[in-house]
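Undergrad: Structures incoming, each one as structure tokens.
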Structure I
Amino acid sequence: MSVAEDFAGGPGFEDEDREPFAGFVTDETTQAALQNLARSRGWSRDEVQRGGLSAALRQMGVLPPPELMVVDLSDTEDLQQALGGVSELAAGGRVIALGAENDVQTFRKVRDAGAADYLVKPISADALEAAVVRAETTVPDGGQVAKPLGRAIGIVGARGGVGASTLASNLAWLLANERERRVCAVDLDLRFGTLSLGFDIDASAGLREALEDPERVDDFFVDRAVVNVGERLSVLAAEEPLDDAPHVAGQAVPTVLRTLRERYDLLIVDIPRSLLADRPDALEGLTDLVLVSDLTLPGLRDTNRVLRFLQAQGNSAQTHVVANGAGKGGSAEIEAKEFDRELEGKLNRLLGRDPDVFAKAALAGKPLGEVAPKSRAMTDLRGLLSDLVGEARRKKKRKGKGLFGRSGR
């Protein structure tokens, strides 16, 4: 098996889909240096993007991982969190990290996280070329790397009735049908979850079994437990009796999510507030967390309470605060600017109110994209999706020579 085959991308990707190179930088000088490198090697200069580590992580599970990725860490304040991101990226291909810290401890930590090399900015053309050559010729220990994991995006409502489950089902549908990724939507509310209703399917007993005995979860178990909705979307949900409380085993949630991340490009996980409070280990399996509120005083209070809870737990997932149903009016709604000012974080996106189309979709038991694909609500949802996974990009024909000697197609 060739080195390139060892690095064949994550779940659902074929090797021929992979670009030979991508760069994620934070400043114009570094961007120009990487574009010059790309031009000299016959790679696409368009693959050099601004955004650093966060931009690279957004593309995980949505685009095939490139054979070589140059990632700028200099805008990351938390080195430990950055190292976790490097490990995620390194599971899919070679990573050369760039940073501002010029000390041997940082170099060792970044290398231990899985990076092939660490260069201190500003980078010279010679140093960059030498690092690429080393990445081309170095074989990982044992000749293989760990299997890349897909992204796991959790959706949590700061309070009841803010539409978190509706967002979860529609984001899952968009990822599967418009971004063409293999997606599993997981509803962790075992008694009152509504994800299955959003797709007009019956829940199964598999999720309860998985959480009570996570060691049983393998590919055969997943095939039996999930309900498929179309070619790329699977749903794992339950509807347990009210008088029979499931016993969630220790570390069951992160164990199950990790197993699913090995199989799917992305997970959309609907997490009830009660489970998050009782079992904060659920955060361990997430790469992103969408915290949904409405523009009310109780919503602001509870959003801040959840944000403080996440901080206390040492949450490493990227948190996105979303205000749903904005513009509904009434005396209970507060201005978005005031909400943002009093928020103990950042309000990342407003989603407008469109009750008629949501009601139509709910009654039909279908995702919004099938009922009203051109509605304002779908426009807002696509904007949120871009926040989470980046803009949709067309596949380009590869030019020049691949990183490991394969000709471009």
Structure II
Amino acid sequence: MAKRITEHSQPEALASAMAFLSGRRVGASSFNRRRALQGLMMGTAGLALPPLAMGQVEIPPGQIRLMFNENPYGPSPKALAEVAKILPKTAYYPGAIENDLMGLFMARHRLDREQLFLASGSNEGLQAAMMAFGKRGKVVSPALTYSDHLHYAEKLGVEVHRVPLRGDMAIDLEAIARAVDDSVSLVYLCNPNNPTGMAIDGDELRSFCREISPKTPILIDEAYNELTDKPEYTSMVDLVRGGSNILVTRTFSKIFGMAGLRVGYGMGHPDIVSVVKDNVMAWPNGVGLYAAYHSYLDEEFIAFSRKKVLQGREMVNATFRRHGIDPLPSQTSFVYADIQRDADVFKEKMAARNVKIRGIYGGYDTYSRVSMGRIEELEVFDRIFSEVYTS
């Protein structure tokens, strides 16, 4: 019988993986094999070893990070255990695992191989699409949305036309439709949107896509689809199956808890997929693909993560509402709210108390975004937020 997932399963799986790699039993000496190897290589040269840095992976003790929309319960314990088996073989380029993973997508979404591509996180696919279609004309996008790939493209000469949100902070599909003319080569939508967390109604978006996609391709970023109330209804993959001029991107960085492993994929019309694949620069990450394959099959972990995220989301909503703040209706792993004061100043005050949240995003000076953490971390957030907000 498979081991039931608990909040402690991931650390146990990670410990087992590290034990496998180091050739020792869990609970034995904590001798750092990597440092020992560094010492052997550098010691004869008399070089002092600097402390190892893990970048974003390393979170300082006591810090609570609620700013990057990560799933701190991931990766899947089953995926970690399987990855431990193949790490000693990573001297070699990945082989059949790429086809195996694509086969899962094909079966799940009822698509053909030419309708799919893999990327180093969905952002690699988004950037490739921006550059490929941005050469042909303007890109139309909501003014407040996920924008790393938009900024990347603009730095390289792509023109981006940003359409303001509606008064209720929803994406204004009617205004975007009016902005599409012969000078536009691509429409970009993030659904649910980041940072607002709000999802576009599925039927409204389908109607928009049927009207606009014959004129210009539509790129829909569905990074948080698995966390929506109705994932299939909210997704536009059915239009991809029907041959619409659409590209949908997904990622393993969110509900699957694999942000550091960089795996994403796209589903779209074969003509769009072909163009994007020609502009993807990164080679597949074999370890990430292997983890993605086993994570995708771990329904128990996916359900566990979704339950924890939704529980955490209600906790953050309750924190805001207790202080008279009305958060936007989120369908994601974060909550966006007008805290009625300078969000950057408030962010710094929270950081001084070891709680990291987002500050000003896209010119909305009083709005703050809070990502989900572990339940115990959100309990600390509730306390610290209340103390800082009322001080």
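Values in this text are rule-based calculations from the coordinates and carry no lab data. Only a predicted model underlies this, so the values are computations on that prediction, with no experimental measurement involved. Cβ atoms are built from the backbone, for glycine too; each structure is taken alone.
Undergrad: Ranked by mean count of other Cβ atoms within 10 Å over residues 82-89, which of I, II sits at the highest value? Numbers along the way, then the final one.
TA: Values: I: 21.8; II: 15.0.
Top value of mean count of other Cβ atoms within 10 Å over residues 82-89 goes to structure I.
Undergrad: If helix-only ellipticity at 222 nm (-39500 (n - 2.57) for each DSSP H run of 4 or more, over all residues; to 500) is calculated from each of I, II, which structure is the one that comes out at -13000?
TA: It was calculated from structure II.
Undergrad: Further question: State the single structure among I, II that was used to calculate Cα extents along the principal axes in Å, giving 65, 57, 50.
TA: The correct label is II.
Undergrad: Given a value of 21 for relative contact order in percent (Cα under 8 Å, 6 or more apart), point me to the structure among I, II it was derived from.
TA: On the way: I: 17; II: 21.
So the calculation was done on II.
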